[in-house]
Structure I
Amino acid sequence: MLADIALVIGAYLLGSLPYMLLLSRAKGIDLSQEEDLHIALWRKVGRLEGLSGILVDISKGIIPVVVGFILDFSLTIIALAGVVAVAGQMWPVFHKFDGEKGNSTGAGMILTLTVGLSITEAAHAYLVFLLALIPALTGFSMRTIPRFITSGQTISQRFMLGGPVSNSLPLGMAIGFAVAPLASWCLKQPLDMTLAFTALFVAIMVRRLTAGLSADLKTATNVRSILINRLLYDRSYL
């Protein structure tokens with residue numbers, strides 16, 4: 001029981017680790033007011049630092065699950081630790097419970113949990129990750145490829161993280177996180193994994209819905225539109 005609690009609490013603290021803020025401050029730049037830390041770190045600090053921010057966020061969803069499998073925790077605790085790590089990234093104790101949107105950490109969690117189960121007890125669990133990856137990759141491609149192949153750009157501009165606001169990427173990510181529990185259920189995967197992916201999807205949608213919502217509602221003219229836009233496109237206004 002104590003080991004289970006330690007893994008779950010450790011997963012939350014790992015998810016809460018403000019790596020990007022600490023890194024930027026070490027470089028003499030304060031990103032605490034930035035809306036998207038990944039883009040801000042990439043553009044204002046450097047590409048290597050920006051890449052490291054992405055990799056660290058993904059690893060937050062990987063490490064607790066890997067530790068759980070290696071130490072032979074129950075699937076319930078492993079799955080819970082993965083979800084809690086994502087919650088920590090979205091609502092970090094070290095940053096007044098106001099963090100990121102959970103996409104990178106959630107993707108790392110889904111990847112590791114499905115691969116780990118494929119190795120241990122559910123041979124086809126990895127298919128859940130592949131099915132969830134399809135809409136996410138589709139959204140990413142629709143956003144990135146046209147911008148990447150536009151003529152007249154320098155190499156630096158082609159690899160610039162961010163760019164014009166995209167509808168396809170956040171929509172693709174939302175569909176991907178919705179597909180994960182549905183695919184797990186349809187493929188008759190372990191119930192613990194299906195429930196964990198359901199909780200992950202709900203948590204990410206709640207974060208989309210609530211992050212900075214009070215400020216937006218003060219100037220809102222159409223609350224229903226704001227809520228729909230937040231759920232689908234991760235922002236209040238298109």
Structure II
Amino acid sequence: MIRIAATADLHSGDRPRKDVAEACAEAAARADVLLLCGDLTRRGKASQARTLLAELEEVKVPIVAVLGNHDFHSSEQEAIAAALRAAGISVLDGDFATHTLDGARVSICGTKGFCGGFGIRALPDFGEPSMRRLHAEMIEEGVKLEAALRSANGDIKVAVTHYAPISATLQGEDQQIWPFLGSSRLAEAIDAGGADIAFHGHSHYGVDRGTTPGGVPVHNVSMPVIKGCCRLFELEG
């Protein structure tokens with residue numbers, strides 16, 4: 001049985017939080033791997049990444065992360081990723097990390113993702129150059145995730161994004177902001193790439209689960225949704 005601890009939207013600030021540190025350590029002690037699904041910092045400061053590392057100091061299992069929109073806010077995303085990697089955390093951006101967990105090779109494939117909306121109401125490649133750049137980034141993030149999943153060499157493939165790949169986990173959010181919370185291009189990548197399960201964050205007022213059109217389980221692990229620091233998932237190897 002493979003045990004995955006997952007969380008998102010930790011929003012680490014200027015000082016380590018003892019309760020978060022204890023909760024993450026407790027959850028990770030029962031898991032084989034810890035997934036961090038973006039918004040690791042409050043305002044995208046490299047110093048806040050160091051706060052996060054202090055909060056995760058007692059976690060002894062592999063940690064795999066993607067960045068979120070908050071982590072880009074101060075244009076220090078590269079420094080944040082570098083600090084996490086220097087501490088041994090795998091930070092994914094269109095690539096994958098494979099770990100042998102309970103005898104099974106598990107490939108965790110990730111990218112931040114992007115906004116753009118869902119289905120026939122998704123942002124089109126039309127109009128002003130600024131709008132077309134948004135569309136291009138939406139498509140590119142899906143391409144990166146699909147490429148990672150297709151290249152992954154694990155027996156089990158796990159997709160990790162910050163933005164939501166489906167609208168089902170956004171139920172409870174104001175529908176007016178759904179296009180800013182995710183993109184169905186990510187769900188297309190998850191299905192086409194052969195993922196077995198997917199995790200995301202970003203939606204603080206959504207619900208915790210749904211499925212892609214292809215039937216892949218999707219879990220929203222934003223801290224306000226799971227009402228705690230981490231949630232534990234068990235997968236059969």
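Readers should treat all values here as calculations from the given coordinates under stated rules, not as data from a laboratory. Since this is a predicted model, take the numbers as computed values, not measurements. Cβ atoms are built from the backbone, for glycine too; each structure is taken alone.
Each of I, II could give relative contact order in percent (Cα under 8 Å, 6 or more apart), but the derived value 22 comes from II. Here Cα extents along the principal axes in Å was calculated and came to 51, 41, 38; which of the structures I, II was it taken from? Derived from I, not from the others. Which one of I, II has distance in nm of label points 7 Å out along Cα→Cβ at positions 6 and 22, as calculated from the coordinates, equal to 2.1? So the calculation was done on I.
Please state which of the structures I, II yields -23000 when helix-only ellipticity at 222 nm (-39500 (n - 2.57) for each DSSP H run of 4 or more, over all residues; to 500) is computed from it.
Structure of origin is I.
Suppose you compute mean count of other Cβ atoms within 10 Å over residues 126-133 for every structure in I, II: which one lands on 19.8? Mind dumping the intermediate values first?
Values: I: 19.8; II: 9.8.
Working through the options, I get structure I.
As an exercise: distance in nm of label points 7 Å out along Cα→Cβ at positions 142 and 214, calculated from one structure in I, II, equals 1.2. Which structure is it?
II
In this comparison of I, II, the computed figure 1.00 for Cα Rg over 2.2 N^0.38 Å, for residues 110-221 alone is attributed to II.
One of I, II was used to calculate distance in nm of label points 7 Å out along Cα→Cβ at positions 46 and 134, giving 4.1; which? Structure I accounts for this read-out. From I, II, which structure was Rg and Dmax of the Cα atoms in Å, for residues 38-173 alone = 16.9, 54 calculated on? It must be structure I, since only it matches.
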